[in-house]
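Presented below are the structures under discussion, each in the form of structure tokens.
Every number here is computed from the coordinates shown, using simple stated rules; none is lab data. In this text, all values refer to a predicted model and were calculated from it rather than measured experimentally. Cβ atoms are built from the backbone, for glycine too; each structure is taken alone.
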Structure 1
């Protein structure tokens, strides 16, 4: 795996859209400088950096204050969670394009330039996202990139034969294609949004970590989606594994269920229901492994409410049986 990308020089003039970056933070004083430094190092400068301090009790205010940069807007608020902090940032954002970066995560210098150029190229594009590499928080070891672990992200379209390979998913296909991914691309720190496409959209704080999933899926219904397999960010990973924390399965199921009222197009229903079946099985496995066996089987049975693969449901029952404590398999 090579280093994160840097942009190629170009003499072609282009229209430039303003960019706002939202940095939600709770007690991340030791890490927030990494995020701010990577934002300020972008080859395409951003107009506004909104740091939303979600009730921190550490030195976050002092760390941010040392920058003395007029582009940085610092908002202090009571601790209400990351989703609420992101929403406060969305209320304050003035840019035509909006993105997020979490403390401790870093962008390559090319990130804003590449995402910006995708979005300004076509007004039908609602959002774009990039590949990224996981970094183990404890050891600092790089654990591999997202697209290698989940190659189905690139399945909806062939990557174009371009200097920086990218794919475009038309509006009518975007939701169905991306909801089918085993790890739905809902990492806000590697996504950039057209603000007009998300003007009325906010993260649902009641969903916990599932709020990102719900937010991204709703955006996927609103326009074309572009992605690039360039590694344009480093995302800190706490578990020491190059796959998502399995405890997120329950929250992600909640995030999926939350978008049900918006899934009205006929072509979206089948992939959505198939993904709900998988999400119920994944959440059921998580609950069983935690010792919540009854809740796990109850969650598994809910998968049968949806039309979809009988084989997936059958294999799910086998996986649940094997996850049961030895004494309950009789």
Structure 2
């Protein structure tokens, strides 16, 4: 697992040249990428969401497409359309921006539900169907969507089915005073343009396979499922986490263990990833945003006993 630890350090160092003080958030992006998942970035405008995604994509040397979601955006604007070629007298397919490796869906909640739904098949199945023809998307494929939690005028809230497709929902947060000084002094130039790509496609796919080799003991698996089941049984939560959420937490904990240099999962991996992977998968009357949702998950984690046996691989 030394190779994957080195992989993590190189990614954090390279992206850190552009994004100051967000090492934790960048690592969450990396965990989601290795887990073959997608991320919803929910925060105010101007917090560096777009720049972070662009620098992350450039570090991994992956083709990147940014889609600005607006109320007049149509499903065909994402997937592509078939058109009649007058010269060849045949229909041809023109690929949409989803035929890329890394997609930034900017302000996703500004698009209509019909257009949002066009992402469902792409995110879950890694394919799109247009005019009855199914086309596979490129691998690796990752969607990083942003939404502004404050504005409600002219927005269409994401339905539960769409939210469940995201592995994590995270919040960037404001930088500290010292971090903002560095941002003003050192990163207002063309740092992103000079950022170098560090990895090739085969290595990225190999790192994804490495993560899948991380083992989990029965005790840790029981602990993981106890957390998920607690969201379903809590009186404070109207709708608990689905089985897809269990799978998402499992995969994210696997990736965290691998990035920590371990070939086995510990309860601390599960505990660390639960707030990010579960906060958007439950419905509660008194919860509206990322922070409140994560606090509710944290409260559940405090109530569930952590297995203390020696869980290392024999």
Structure 3
């Protein structure tokens, strides 16, 4: 990795980490989801970075993939277990980080510590040429040592320029079939999830998060307004996820337009990911740069 790219990753990481921590301090009972999401996103933009995905806010048994709509009325409540997932990028070089905390109660402190410790141990192991199954094993063993289950179908992931999930997965369970080995210079988001449920997520309702799909189907669009909207989306969002509320002023009826583009296979609507048995879910995530003798966390403050 050359010095210029390395510095961009470091800067993106610092900005994402700072915005994440500001978000934690914003969340109080009665505060709207959309207020927090927009304030955190503004901190990223004000810090000199761009948004690599919409701020994700996942509560209780929702593990991942929810960002508020433009007209969202959801508010935080005392006792909520909140996962706040934040991403920034500089010139396409992405930092991805998440944290879990409980609002004004401490019923799930142990589970929050389980996912946090699992992340720490995984970071301690991460280096070039390690078999990623070893990372999954230590994550699962750590979470089980606290009496919880690691979620088997949620993984960490490699990052590349303008690619949030660039192909390499970091398992969260022991997986003898995962023999992938990162190399020096790879950038990876490690994100253990712990639950008192079954340890598996299923797809729920739409998340209000979308991504453009690589396809030639755009040639079949006959509606000129839809063509213009798709062109604007490609110019603004490129290959990164985007929120419904980011498109609100792009179309007279953005919800209908998004439905049409989804139906035509031109964009994907990410589903919410819900714990199969309704268990509470905790998560912690850092982005690291891999080196021969270890890794460097770029999303710490």
Original post:
In terms of mean projected area of the Cα convex hull in nm², for residues 16-127 alone, which of structures 1, 2, 3 is highest?
Top reply: 2
**OP:** Output the label of whichever structure in 1, 2, 3 has the greatest value of distance in nm of label points 7 Å out along Cα→Cβ at positions 24 and 224.
**Re:** 3
**OP:** Out of 1, 2, 3, choose the structure whose coordinates give distance in nm of label points 7 Å out along Cα→Cβ at positions 184 and 280 equal to 4.4 when calculated.
**Re:** 3
